[in-house]
Each structure stands twice: as structure tokens, then as C-alpha cells.
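Structures are listed in the sections that come next.
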Structure P
Amino acid sequence: GGYPTGLKWTTVAKAPGPDKYVICNADEGDPGAFMDRSVLESDPHRVIEGMILAGYAIGASHGYIYVRAEYPLAIERLRKAIQQARRNGLLGRSVADTTFGFNIDIRLGAGAFVCGEETALIASIEGKRGSPRPRPPYPAEYGLWGKPTLINNVETFANIPPIIRKGGDWYASIGTEKSKGAKVFALAGSVVNTGIIEVPMGTTLREIVYEIGGGVPNGGRCKAVQTGGPSGGCIPEQYLDTPVEYESLTALGSIMGSGGMIVMDESSCMVDVAKYFMEFCMSESCGKCIPCRVGTVQMYKLLDKITRGAATMDDLALLEELCDVVKHTSLCGLGQTAPNPVLSTLRYFRDEYIAHIQEKRCPAGVCQIHAPVEVAL
């Protein structure tokens, strides 16, 4: 599931040239997701150790942690941890009195969601505008300053030290055959217990919502669970027994993403939910490619039209066509996944779209639809 870390490391290690880089992607842009922040604030040394080990494995001598400027406590603790590592001989020209040298610098992101994409992140570190470039070439071959570059997220680097200590078989024993290990999620929305959780891969959505999350407040019914942040899909209640793993989520029209997980109850209008996330993707588009720059705006306008009760079935057909075009022609992952909330809600909650269009009503009572009034003369 996902892109195997070992394969990525091997590719960078085998890449020719003496200069290579390690980058920790801590640019956590999903609304309400604080997985990276919690790790960096509580145990930054674990991430630093993982980066040092990665540098040794691939032959890199320099690393960067790209972290959101909105995380001042995480940044402060990272800086202190890096200073402590240097004082104790774990960073510098001679790591632990060996011939291996490695240094780490911090780079602050300015809040652009698109900078979570690898090539946009690299451009930002280089001092350029944070916009993506076509791949291939991939960062593993042509990355920071044109050199082979390894990019992993906070969670991956934090997992390296315990894997080194306990062995790969120990880690592989957790999770499922195709999605190994554990995953950190930010559980939010209509659940009793919200917060950061860590579960083995393969744990079902029902277990997360009801056993960990405590269920919907006041005994309410779970309507859907969105995974993968603003560009993830909405999974309906009948699929709550789905194991959380890369393949199963993709099959349902969603993604694992960084780990955002939002629970929705019966008070949520799924058309309004799709509109909300489309507005986010629209505002965060870097504008470099036309499908994302123009497509997200047009999709948002159509969704807004539907929530106002002003749309026709032709508008719905156009919305579906736009989703397909944007998904398959956008330059980077932001545009390619932006239609997911729309496509998944159309797939599982099409009746709500039909109610807005044909019956001029919002089943959840969220959208302000003003039905035409006939005045008797």
C-alpha cells in the first residue's frame, strides 16, 4: 500500500552522484489534522534519528525539515532537539565518532496546501514559488538542487528507529499483508472522543468510530466517514466494516492521505460537504495548470448552484464530466484528488443531489433553498 519506503530509499541510494538530500515533509495542510504536529512537539528526537539513519542508508550528508510556520511550539522543540543532537555528537561532521557526517536545517512553510506535494515543497526550499512540476523525473533522481532526494513524512521517519531496534519482521507483524504497520489519524467531527489516535492497519472504520471514538453523540447515527483530508472521499455507514488499508479505501473512492478522519452524522448535507471541500481545494490551487485552476472554480460554482436549488440535471451531468477531466488531467495530486469528495458523494448520496435539483429541498435542512412561491391573484 502507498509507495514502499524501502523501494524509495533504494532508488535514491543507487542514484549516481556524491550529493544527495533527505527531506522530512512536515507541511501538514489538512484542516483539523495535527498528526505531524503532535509527533514533533512530543518527540522530535525520534524524527531526527530517523532522518540520520535515512541519510546514512542513502549516502546523504544534509537534511531539511519543512514544517508549517503555524506550529511555533513544534518549531521551537525541533530547534532545541537539533541543538542537543549537535552537542551530543549525533549531528555534524562526525556522527557518533564515525566517518559519517550529517546536518539538519529547518525550513518554514508559509501555509500553502500545495507545498505538501513533493516537487512544490522542493521548489519552496530552493526559495522559489511553491508550485509543482511534471514527474518524471522524480525527486529520487532529480530533486533538491537537481540532486537525488529522499522525501518522507514525519510519521515514516518516526517509525524508522523502532524498526531498526526491533526488526522488520516485528513491524510487518502489525497490520495487514499489503498495508503493514500502524497509522496515526486525527479523529474529528461527530464523535464523542476526538483527537489523535494510532491503530494497526486493517482496523475497521466501525471500530475506530464506535470503540475508540465512542460513537456519535447522543446515540446518533453515523452517516459517513471522510478519510484523506479535503481531497478524500466520503464513505457511507454501510461500509463502516471496511478495514482501513490503502487498497480498500481506494476501492471505495477515498484515499488514506495524511490521516485526517472526519465523522459525519445525519445533520450533514453531503452536497454541502462536497462544496465545502471543493472551496478549500479551489482556494489552495497554485494555478499552474488549467484543469485545477479553472476546473475547481467551475465545480465549486456548480455545487453552489445545486445547494441553492437553482441547478438542473444538465448541471449535474456537467459536474460529473468536470470531475473526470480534472482528475485525469491535473498536474499534481491536489488537482487529481480534488474531485474525490464530489465523486464519492455522488456515488453514495446521489439521492441528496437529486433532492436539491428536482425537489428543491435539502434533506438535511442545511442548505437555504428558496422554493418558488405561487401567489393567487
Structure Q
Amino acid sequence: MKILYDYQIFSTQRYGGISRYFYELIKEFDSAQDIEIDTSLLISDNYYISDKKFVQYLNFLQDKDFYAKKRFMSFFNNINSINRLKSKSFDLFHPTYYNPYFLKYLDEKPFVLTVYDMIHEKFQEMFPSKDNTSHNKRLLVEKATKIIAISKSTKADLIELFATDESKIEVVYLGNSMFYKSDIEINISIPKKYILFVGSRGGYKNFNRFIQSITELLQEDKELFVTCIGGGKFKTDEAQLFRELNISEQVIQYDLDDDMLAYFYKNAMLFVFPSLYEGFGMPILESFACGCPLVCSNTSSLPEIAFDGAAYFDPYSRESIKQTVEIVLNDEKLRQELVSKGTKRLEAFSWKKTAEETKKIYESILK
């Protein structure tokens, strides 16, 4: 059984959950005896595959950014991918994102599509009108032999928003790649008492409402900080908001590697995940793996994935966010209980399980 993955997500993401997902799948399949993996990737600057143990490609200026870099990579990768598709030297195709370029070259070959979330459909106003992601996704959902949804929540959204046949969709959970290392070298200043926020902050990530919700807690305790990891430096409007709330000195941001991120998870008072919508929510598993108490939204897939390992709030309610964060901050026993339940819940997820269930889907199509 030979599976061909394409280049898409490895051309557009240097870091990110989707490229991590496909990297982990490919890594798990690499040691399997009865499945052969190929990728139509020619050039990339993706971080996860940079060791080239499981994916062969040309490393393209990994530490350099310039205008049209991603477009340049996608152009040459697309040509390479089309040639691989034309060769027909594979049994099943699995695209890594929603560009439908490959449809005209598949002929009778089956393809599996992974749907990560329905954010473009749920929050249309947050994307430019020329964004064709939703249109392309709908087309591929209709054409796919089988669809993998990464949560029951995403499956339900697919059925509701695209009227997709339920029998066509299989739910396969993701795994965790975050592990705490006690011997890491620390070369930055870290607050003793902080709430952790991870990843991008705009739009449906609900960061501004979260900050506004806990402003009073920060003002009452000048030793309490909000530490943001990833998401880029604070924008002008964010910095202005912090000044208006008189909390500028208590909100900090770092861009760090996974080892340092794990350290921040491990030592946080709590990790807050106030997103309005997630297809899965990989940071949930990261916080579980690092022993960090989780406080998160009660929407979309988050309760499905976190289950009893989190304290929940209504992400649309500032009062709900504040109350939940305050309760967990001030209750050490509750924080320990959340860590214990999170550790237990993490046992339900692994990349090995993801690969095994994905392989079964491939086999069911090719039998």
C-alpha cells in the first residue's frame, strides 16, 4: 500500500498544527512494514521535517523571510506534485490542505481528505472576501473518497454546514508532541507567577476579551503576569489596549521553541485557552503533558478533548472568564486535581493511535 502526501502545508507553514500532524503521521508510518509513504515535496522551510529523516526535500532558506517566499515554494512544489500524480505510482492520495489542483490528475485513484475545523464557515467575517478556502474545502469534501475529521465536533459541523453524508466521515483524534525536559537551559527572565496564553491572538482566538476579563485580577496583584508564547510581537492596538487598562508591565510575549514552551507550561499557574472555536485544540494535550492546570472555553471541540481535565467558562462572557480564572488561581488543590485529571485524559491520545486509525481507513478503501 503506497500513500502519496502532497506539498501544500509544508509550503505554507514553517510551524503549525497541520504540518505537525502530517509530520507525525509520516514518522509513525516510516517504521511500518506494509505501508509505503511518499511526498510530492521539492522545497520547504518547515521546521518539523528539517532533520530530513522521514521526508526528503531541499531545505529552502529556513531562517530567511522575504516577499513571495511561500508563493515561490508552492509554484515549484506544485509542478513537482503534478508530475508525481501523473506517474500514478501510488495507491491512494492524501492532500495536506484544500487546494483542489490535483483533481484533474487523479483519474480513478482514491483520495482521503482531512478536515481540521470549520472556522472559515463559522467566522466568515474574519477572512477576506477573496479567500477561497471554504469554496475549495466544500469541493474536496464532495469529491473525497473518505473524510477524516479530527474531532466529533468537526464531524458534526461538516454535516451541519456542508450536508455531508455521515457515513463518509471518520473521526481520528490527534496526538501530543510536547514533552517537558527538566535540564533545559533558561536564558530569559521568567515571572514567578503567570497565566500562560499560547499561539495566535486575533479574531476567534478571543485574546482581547480574555485580557479585558482578567484586568481586575492583574490590577489587584502586581506580581501576576500574562505570558504569551508565539503569535508574534504585540500589535499597536494590543499595546494600546494594555496601556488603557494600565497593565502594560504585566503582559509579555516571547517566540520560543517547543522545549522552552514546555517549560512555560510546566511552571505556569494555569494555561488559559479562551478560543471561540477549535477543531481539536492541540494546546490542550500540550498542557496535559506538561502538568499545567487548564482553564478553557466550553465551546466547539474543547470539552470533547479536555473532558474533565479542565475548568470551563463561557468565552463570550467576561464575568464567566474572570470568575473561572480567579477560582483556579486561588485554589491550589483544584489546580492539582486538574493536573491529575489532565494526565489521565492524555492517555486517550497518541500519534501511534492516530496512525493506526488512519491506516485502517486507507485499508478499507483499498481492500
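Just so it is clear, none of the values below were taken in a lab; they were calculated from the coordinates. Note that the structure is a prediction, hence the values are computed from the model and not measured. Cβ atoms are built from the backbone, for glycine too; each structure is taken alone.
With Rg/Rh (Cα atoms, Kirkwood Rh), for residues 108-251 alone computed per structure, which member of P, Q shows the largest figure?
With respect to Rg/Rh (Cα atoms, Kirkwood Rh), for residues 108-251 alone, the highest-scoring structure among P, Q is Q.
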Per mean count of other Cβ atoms within 10 Å over residues 4-11, the highest-valued of structures P, Q: Q
Parent structure of the calculated result 21.2, 66, given that Rg and Dmax of the Cα atoms in Å is the read-out and P, Q the choices: Q
